[in-house]
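So, here's a batch of structures to check.
Values in this text are rule-based calculations from the coordinates and carry no lab data. Note that the structure is a prediction, hence the values are computed from the model and not measured. Cβ atoms are built from the backbone, for glycine too; each structure is taken alone.
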Structure 1
Amino acid sequence: MTPPAALDLLFIGGTGVISAAAVARACSLGHRVTVLNRGVSALRPVPAGVEVLSADVRDTGAVRAALGGRTFDAVADFLSFTAEHVAAAVELYRGRTGQYVFISSASAYQKPPARLPVLESTPLRNPFWQYSRDKIAGEDILVQAYRREGFPGTIVRPSHTYDATMVPLSGHWTDIHRMRAGLPVVVPGDGTSLWTLTHSRDFAKAFVGLLGRPAALGESYTITSDEFLPWDAIYRSLAAAAGVPEPQLVHVASETIAAHDPGRGPGLLGDKSHSVIFDNSKIKSLVPEYQAVIPFSQGAREIVRWHDGHPQDLDTAWMDLSDRLAAWVRAGA
């Protein structure tokens with residue numbers, strides 16, 4: 001399938017973990033890229049040559065003023081999280097783009113999953129996490145607009161996508177600190193459930209590849225790596241990258257962690273506590289060149305190297321809870 005020629009692309013956001021990688025990929029392929037957000041990110045600055053428009057995406061009047069009468073081959077929206085956001089985007093970009101891409105979430109898929117691998121046809125239902133339910137509601141708005149009026153929507157569902165700035169553990173960098181200090185590190189569950197981590201550079205190859213393709217209109221696509229690992233292996237990969245050959249991993253039920261830390265609970269119970277394996281056949285049929293090639297062992301080294309070069313604050317509340325839960329487990333509670 002021949003990829004589109006140079007496109008005029010608008011990225012809503014463009015400086016986040018996955019959107020920044022997609023912007024960089026689009027630029028490298030010669031597309032003309034415009035980014036719309038509230039300001040430039042020092043963490044992930046946009047590449048040279050990218051046009052930056054400044055506006056609050058929740059202020060439709062300000063967005064209309066920033067865009068003027070411009071049209072685009074595709075609009076990639078990384079900043080819509082609710083049905084209201086998507087409904088506003090449909091009104092704003094109707095007649096302005098040949099494709100509107102809503103970035104949903106693979107956490108929207110049925111939890112717990114009734115079968116693996118997860119397909120685009122897997123039901124959307126997550127009774128544990130409001131974030132996921134809001135993404136599902138946003139998808140519903142886009143599907144209705146496509147069916148009712150032919151609005152050129154495409155839905156993309158990434159799973160746990162990371163770059164060097166993100167530590168994909170419950171305690172983030174604090175867990176790496178604990179490993180290096182010889183302290184016990186809390187792993188949700190028994191460490192054997194399977195999880196898929198996708199490097200943002202891999203994600204970007206598939207994502208940019210679907211832009212400007214008429215066959216993608218009205219469709220949804222999962223984009224993940226084909227590598228799936230037990231959680232213990234994920235923790236051990238980061239430990240190895242941090243120079244810790246034998247981390248002290250302590251397994252604690254996700255429900256117990258959620259009871260002690262309600263802020264982390266929905267993401268654990270509504271996503272990470274369930275084994276997930278994704279079938280990427282659909283996106284590969286549209287973008288045949290897509291192949292995730294960065295194993296997490298390599299990604300882990302990038303993560304540790306980046307964080308060692310950037311001073312990190314420790315999460316003192318997670319330090320305290322990790323100590324208490326580890327002592328509770330070791331006491332045989």
Structure 2
Amino acid sequence: MGDNGILPLLRRVQEECGGAIPFDRFMREALYHPTLGYYTAQIADVGREGDFSTSATLDQGLGMSIAAWIMERARASGWRRIPVIEVGAGSGHLARTILKHLRWPGRLITSYTIVEASPILKRRQQDLLRGRGVVWVDSMEQALKRSGGRALIFSNELVDAIPCRLFERTEHGWSEVGVQLSPDNSILEVLIPLGAGDPWFGQFEACSPGHRIERHDSYNEWLRSWRPEWKEGSMLTIDYGDQQTAQSRTPIQGTLRAYWKHQRFTGREVYARFGKQDITADVNFSDLIRWGEELGWRSELLATQREFLKTLLTPSQIGRTSDRFSTPSDAGDAFMVLEQSTGPEIP
């Protein structure tokens with residue numbers, strides 16, 4: 001690892017953390033450090049010219065279905081104005097597709113706000129969406145205050161980009177995975193003991209020593225930070241992953257991986273190219289449902305992206321989408337769509 005400010009940063013963080021950096025803190029610095037992070041300073045693009053693609057950059061079907069969902073939910077609520085908030089808009093292509101397919105008079109009565117943490121992606125979105133009436137803000141609190149607490153919210157592949165904790169089963173129970181800098185400045189993994197009493201691990205009792213799992217605690221903290229501002233509406237969370245079961249279906253090595261120039265890396269390579277590659281992990285939708293219910297939200301829907309498209313699009317529209325997202329057991333079944341709501345129940 002070259003010393004271009006990264007090594008001093010990691011030494012400082014390691015000291016701050018008491019000798020070992022929990023993986024989620026390492027991931028946060030690698031992705032979101034103001035000057036060295038991947039999303040804040042290094043990302044080139046999302047899609048063909050970037051390091052990875054999303055379903056929205058590969059096909060218009062998702063944008064078409066979200067546009068139909070927006071109109072359906074607005075009609076059911078009786079809203080005269082439709083406040084829409086997209087969180088983490090990537091290249092901006094999903095927003096462009098949604099705005100294009102909002103049926104008359106949906107486009108005229110829609111207020112479209114994007115919450116974006118990446119200055120680089122924000123500039124790309126602004127170039128792509130110029131003249132379409134989109135407003136950018138820095139936080140969900142700002143977006144919800146702007147809409148008076150009423151909003152239809154959605155994100156596509158947001159949760160997987162939020163720092164996750166990494167755990168490993170040992171002969172003595174579960175430990176948290178962290179990292180340390182060795183004397184030669186290479187990165188070593190270490191196991192950090194966990195305090196007893198977290199019932200979440202009970203569902204993974206069948207896991208053998210060496211098994212790894214991830215948990216997106218930072219996402220839960222983020223939800224809690226803006227929950228008081230959201231009074232009414234529905235939220236779609238779209239990402240790759242699945243529900244957990246008592247018998248864990250995750251690979252023994254976990255789902256953590258990195259992407260650089262459309263190549264997938266696992267294991268030690270996750271720590272390589274600090275700030276120059278994406279780091280991601282599958283989403284446990286069982287956690288998302290439980291965290292939402294703890295906040296008082298209702299779970300309205302959990303379906304694959306293929307099922308979501310099939311429910312909202314006409315046969316002719318589905319015919320114009322990629323087979324990858326409409327054929328069983330293909331990409332459309334790798335992504336899940338969770339709808340949660342607050343306020344008056346959806347008729």
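The table that follows gives values for the structure above.
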{"item": "Test item: helix-only ellipticity at 222 nm (-39500 (n - 2.57) for each DSSP H run of 4 or more, over all residues; to 500) calculated as -11000, pick one of 1, 2", "result": "1"}
{"item": "Per mean count of other Cβ atoms within 10 Å over residues 178-185, the highest-valued of structures 1, 2", "result": "1"}
{"item": "Structure with the greatest value (metric distance in nm of label points 7 Å out along Cα→Cβ at positions 130 and 258, set 1, 2)", "result": "2"}
{"item": "Structure (1, 2) behind the derived value 0.95 of FRET efficiency 1/(1 + (r/R0)^6) of positions 42 and 186 (r between Cβ atoms, R0 = 35 Å, to 0.05)", "result": "2"}
